[in-house]
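Read-outs: derived from the displayed coordinates by stated rules, not from any lab. Keep in mind that what you see is a predicted model, and the values were worked out from it rather than measured. Cβ atoms are built from the backbone, for glycine too; each structure is taken alone.
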Structure I
């Protein structure tokens with residue numbers, strides 16, 4: 001597109017033009033920040049229906065039937081589309097990693113002419129940071145870190161794991177971390193392969209945003225923290241002791 005800035009309107013025009021030319025009945029997008037901003041514009045441009053928060057592949061195609069996450073990730077609802085074309089926005093990592101098949105996939109190079117339009121307020125991802133909706137591994141922390149000056153412990157662990165960094169709502173509310181890192185019911189909803197929660201009690205609003213995580217590891221010095229009930233693995237201990245030791249052990253194991 002000739003620029004580092006994502007232009008939903010321009011991409012929508014290009015994809016809609018190609019979809020109409022090919023007679024596409026489904027257009028599949030990932031539910032990243034860019035995918036979500038593109039979905040509505042693309043559906044309008046392509047005269048298509050749109051279903052967001054889709055959790056997997058269609059169960060039926062006549063009519064098109066899919067399941068989507070609903071009620072702040074607390075439930076699943078079935079949606080049916082009778083439109084000629086439907087834009088499906090899958091939650092990140094919905095399908096997981098599949099073994100590569102032996103049949104080669106075909107592809108074509110296409111040139112589409114369009115006039116890019118500026119989109120005010122487009123969020124940018126800081127250089128070197130992994131966008132949270134796309135991260136397969138996420139290290140998140142809460143007020144148990146006792147201050148923003150201790151976040152280097154979180155960033156070092158995330159770096160070893162090639163993970164994104166996140167935080168609880170109270171942490172972003174008091175300005176320790178940017179709001180772009182807030183995961184939860186009123187923040188970003190994520191579905192990573194691994195979610196490590198450090199010093200987060202586990203309020204229901206936070207759990208709603210991470211309940212799709214494949215594996216949850218909780219580190220907290222309070223054995224009664226609600227988050228332990230949702231954890232696959234739990235470590236009861238002081239984060240300032242556990243996290244550096246975990247980081248060192250992972251460095252040794254992965255080197």
Structure II
């Protein structure tokens with residue numbers, strides 16, 4: 001699916017990413033975890049073609065995509081809903097651009113995330129958390145097979161965030177897309193991801209690659225187990241080094 005080889009990114013004389021190597025397999029969820037300002041968002045922007053890498057290579061399958069957009073579905077930290085489009089129209093935008101619209105599925109998932117009463121509302125009529133959920137749903141329902149999500153749950157309260165975790169895993173099980181996401185939450189990374197890449201301080205390098213030791217089927221009870229606590233402690237110690 002996604003392969004990144006020896007990626008460097010530099011702004012003027014400041015190096016942000018240094019010799020990054022990582023991969024995401026088909027149908028895998030991978031988390032990027034690291035300090036604030038380490039370059040995680042820059043890395044996702046390089047993958048999405050928003051920023052060209054200074055050197056190195058980015059492949060989707062066997063296709064080199066350096067500096068090219070349109071190969072992935074990218075969700076930035078803050079929602080990018082179009083103010084003149086309704087909730088439903090915003091969710092359908094990526095599908096419309098690709099010519100593969102499934103309106104019934106979009107309505108079904110909008111209802112499942114608790115926003116069925118807002119199908120025809122405009123962005124200024126809904127809360128910030130609702131906007132984030134709609135932006136997230138638009139990315140998940142896009143036709144691209146790789147989703148890059150930049151802190152997709154950061155604007156949500158704790159209860160809604162956990163509900164969205166369960167929903168994401170349910171959606172992923174149904175659609176089997178590959179997901180590369182940024183988070184600052186250790187619990188979130190362990191609960192959602194199959195693997196975790198830990199980034200160092202800037203200039204960011206890959207500090208560690210962690211295989212998450214839990215089965216694919218995950219429920220909220222996992223958070224209360226001794227195994228989860230041990231994995232969390234190990235990861236926290238690694239981040240503190």
For helix-only ellipticity at 222 nm (-39500 (n - 2.57) for each DSSP H run of 4 or more, over all residues; to 500) computed as -8000, the structure of I, II it came from: I
Answer label among I, II for the case where mean count of other Cβ atoms within 10 Å over residues 208-215, calculated from the coordinates, equals 13.6: II
Among I, II, structure where mean count of other Cβ atoms within 10 Å over residues 160-167 as derived comes to 17.5: II
Which entry (I, II) yields the derived value 15 for relative contact order in percent (Cα under 8 Å, 6 or more apart): I
Source structure (of I, II) for Cα Rg over 2.2 N^0.38 Å, computed value 1.13: I
